[in-house]
Structure P
Amino acid sequence: MSCCHLVSLIGFIAAAQLCAADHVAYVSLAGENRIQTYRFNDDSGDLKYLDNVVTPGAPGSLYPHPSKKILYAGLRETGELASFKVDAQNGSLSLLNTVPVEVDPAYIRTDSSGKFLFSAYYVTGKTAVHPLAEDGSISSDTVQWFSTDKNAHAIVPDPSERYFFVPHTGPNAIFQFEWNSMAGKLTPNNPKRMFTPVQSGPRHIVFHRTNGLAYVDNEQGSSVTSFILNSVYGTLEAVQTLSTLPSGFKRSNTCADLELSPSGKFLYASNRGHDSIAGFAVNADNGELTRIGIFPTEETPRQFNISPSGKWMVVAGQKSGNAATYRIDSDTGVLTHTDTTVLGKQPWWILINSH
C-alpha cells in the first residue's frame with residue numbers, strides 16, 4: 001500500500017508522514033485566531049485538513065523561512081510578528097516567539113539568506129527590518145523603522161535583492177529602497193518614491209526572474225501595471241496597464257492579491273466585488289501582458305497561492321470562508337475549477353509550502 005493511500009486511511013492522525021507528492025498548505029483564519037495546516041497533494045489537487053495552532057491575535061500575512069523549517073505570521077490586530085517551528089514530518093506548527101511591533105503588519109517576508117524579516121504596516125504607514133536568530137525566532141531588536149506613508153501594503157525585493165519596493169494604496173505611490181545585505185540596512189533610494197495615477201492604489205508587486213519587469217496590481221484602479229526595472233538605479237518606469245475587469249462592469253471592485261506562475265508565463269490578480277481571478281499571459285520576448293480570461297471564484301478573494309509546481313491555484317474567499325482549487329493549464333494559463341474546501345471564518349492568507 002502506498003504512503004498516500006495509508007495517509008488517507010489514517011487521516012485523523014495529524015502526525016502522519018507526508019508523501020512525496022504532498023506539500024503543506026497553511027491558512028490564516030483571522031476570524032478564529034488560528035493557522036490551519038493542510039496536506040496539499042500535487043498530483044490530485046486535494047486539500048486535506050491536518051492540524052491547527054491558536055495564535056495570540058488574528059493572523060494575516062504568512063511567509064516561510066528559506067529553510068522551510070520556520071513559518072512567520074503577521075498578527076494585524078494585536079500588532080505582533082510571530083515565528084512558528086515547522087514539524088519536519090507533517091508540517092504542523094508550534095509557536096517559537098512573538099515580538100511587539102506597530103499595529104497592522106499587512107505584509108511580511110524574509111530575504112533569501114533567512115537572516116532578516118521585512119514588514120509593511122498598513123495603518124501606521126511604516127516599514128521595518130528585524131534580524132532573525134539562528135533558530136529562526138524573531139529578534140525584538142529592530143534593525144530599522146521607516147515612516148513612509150499611509151497604507152503600506154507590501155515590501156518586496158527585486159531578483160538581485162539590491163533594491164526593495166513598498167507599494168502604498170493611500171498616496172498612490174511605490175517607495176524605493178536600496179538594500180545593503182552585508183550591513184543589513186535599507187536606504188531610501190533617489191527618488192525615494194514614484195507616484196502612480198490618482199485612484200490607482202498600487203497594492204502588491206512581483207518581479208519576473210528573467211525579463212526585467214515588475215508587475216503591480218492596482219487596488220482602486222482594478223488593473224495591473226507593468227514596470228521596467230532599471231537594474232542600475234533601482235527605479236521603476238510604467239509601460240503598460242490592463243484592466244482586471246470585463247468591459248461594462250460597473251459595480252464596486254478592488255484588486256487584492258497578485259501572483260506570477262513559477263514558470264513566469266502567467267500573471268494572475270484577484271478581484272473583490274467581481275469575485276474573480278483575472279489571468280494574463282506574459283510575452284516571452286518582451287514581457288507584455290495579454291489577458292487570457294477572467295475566472296469566477298469565491299466571495300471576496302483576498303488572497304490566493306499557486307503551488308510550487310505551477311499546476312494548481314488555491315483561492316481563499318475571505319467572506320465565503322471557502323477555498324476554491326483550480327488546475328492551471330500549462331500551455332494557456334486557463335483555470336479550471338476542480339474542488340471547493342470549507343476553511344473557516346475569514347481566511348486571510350493561504351500559503352502552499354514545498355515540503
Structure Q
Amino acid sequence: MKPILPGAAIGVLGSGQLGRMFAIAARRMGYRVHTLSPDSDTPTGQVSDLEIAASYEDLDAVRRFARGVSAVTFEFENVPAATAAAAAEFAPVRPAGSVLHTTQQRIREKTFLESHGLPVAPFRIVRDAAALETAVAELGCPCILKTADFGYDGKGQVRIEAAVDAATAWEKIGRRDAVLEGFISFAKEVSVVAARSVTGEYADFGVVENMHRNHILDLTVAPAAVSVRVQERAREISRAVLEALDVVGVLCVELFVTHGDELIINELAPRPHNSGHFTFDACVTSQFEQQLRAVCGLPLGSTAQLCASAMANLLGDEWAGGEPDWAAVAAFPSVKIHMYGKMEARRGRKMGHLTALAGTPEEAARMVMEARRVLRR
C-alpha cells in the first residue's frame with residue numbers, strides 16, 4: 001500500500017484540542033486537515049484548512065467529507081459506528097471503526113480484554129437492578145458501577161460502599177447498561193501512549209504517572225517513578241492490546257499499579273491522550289505526529305524523550321478570579337503554554353495545559369505546579 005504523502009488532506013472526526021494538536025503537527029509536515037463535528041469555530045477548526053459543521057448522524061455529509069480526504073482518523077471516540085462505516089466507503093479509516101466499536105463501550109471493551117488474557121479488574125455485566133444486586137454480592141464492596149457508554153473524566157461512575165446502596169447507584173446512572181467492577185486498591189495510576197503502523201511496526205512513549213483531581217487528569221509526570229519490571233510489563237501489555245485490536249494509529253492504555261507491583265488495565269482510548277501531551281515538547285516525535293505517520297502509512301518516528309517532563313491541565317476554574325497572569329507563567333523559561341482556543345471558560349472544562357521541561361521528573365513536576373500556581377492572580 002502506497003503511503004499518503006505531504007500535500008494530501010487528512011480528515012478528522014471530532015474537533016477538540018486533540019484534533020487541534022494533530023492539525024498543528026500535520027500542517028507542519030505539509031498536510032492539509034479537514035475536520036467534521038456538530039460545532040463551528042472549534043479548537044480543531046481554528047487551525048484546519050476546512051471545517052465542516054454537521055451531525056455525526058448525517059451520513060450523507062460524512063460521505064461527502066470522506067470523498068474530500070485521503071484518510072480519516074478520530075480525535076473523539078464517541079463517534080457512532082455508522083459514521084465510521086460511512087466514511088470508510090470513500091477513504092481508509094484509521095484506527096478502523098471496529099477498534100472504535102470495541103473501545104467506546106465498556107462491556108465490549110472489558111469482555112474483549114478478558115477474552116485475550118489481558119489483566120482487568122473483576123467485573124460483571126449489569127443490565128437491570130436484579131443483575132446489579134447479584135453482582136454486588138459476588139464482587140463485594142466497595143465496588144464501582146460504570147455506565148457502559150459515554151463515560152470519561154469520571155462521568156457515569158458511582159462508587160458503592162455497601163450492598164444497600166446498589167439501588168440508589170442504579171438510579172444515579174439512569175438505569176442503563178453498565179459494568180460493575182471490583183475495587184482495586186492501587187498505588188499509582190500510569191498510562192502508555194503507543195502507536196502501530198499499517199505494517200505492524202510498534203512504538204510507545206514509555207510509562208508515565210498520572211494524578212487526578214475530581215476524576216479529571218491533573219498532572220502527568222514523564223517518565224513514571226516505577227520499577228523496571230513495571231515499565232517492561234506495562235509496555236508488554238500495551239503492545240498486546242494494540243496487536244489484539246489490530247490498531248493502525250495511536251491508542252492509550254490506562255493502568256493501575258497495585259501495591260504488589262501488578263498491573264490492571266483501567267481503560268483504553270483509541271486516540272492521542274491527555275497524558276501524552278508532554279510529547280509535543282519533550283519527545284523527538286509527538287503523539288500527534290505519530291498518529292499522522294501511522295494514518296498515512298509512513299514509518300513511525302522516534303519516541304525518544306529528550307528530557308524529563310511534567311504536564312498540568314488548565315481547567316476553566318483558573319479563570320474564576322479573572323484572566324490568568326500569563327506573563328507570570330512566561331517568566332518560567334522551561335515551561336510551555338498550550339491553549340486550546342475555547343472561547344468560554346467553565347469549571348471543569350479543559351482550556352489548555354502547561355508543560356515543564358527539566359533535568360528530573362521531580363523537578364519538572366515542581367516547576368509546572370509552581371507555574372500553574374502563579375497563573376492565579
| task | For the read-out Rg and Dmax of the Cα atoms in Å, a value of 20.5, 60 was computed from one structure; give its label from P, Q. | result | Q
| Test item: mean count of other Cβ atoms within 10 Å over residues 282-289 calculated as 15.0, pick one of P, Q | P
| field | Which of P, Q yields -500 [helix-only ellipticity at 222 nm (-39500 (n - 2.57) for each DSSP H run of 4 or more, over all residues; to 500), calculated] | value | P
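Where a number appears in this text, it was derived from the coordinates with a stated rule and is not lab data. Because the structure is predicted, anything quoted here is derived from the model rather than measured. Cβ atoms are built from the backbone, for glycine too; each structure is taken alone.
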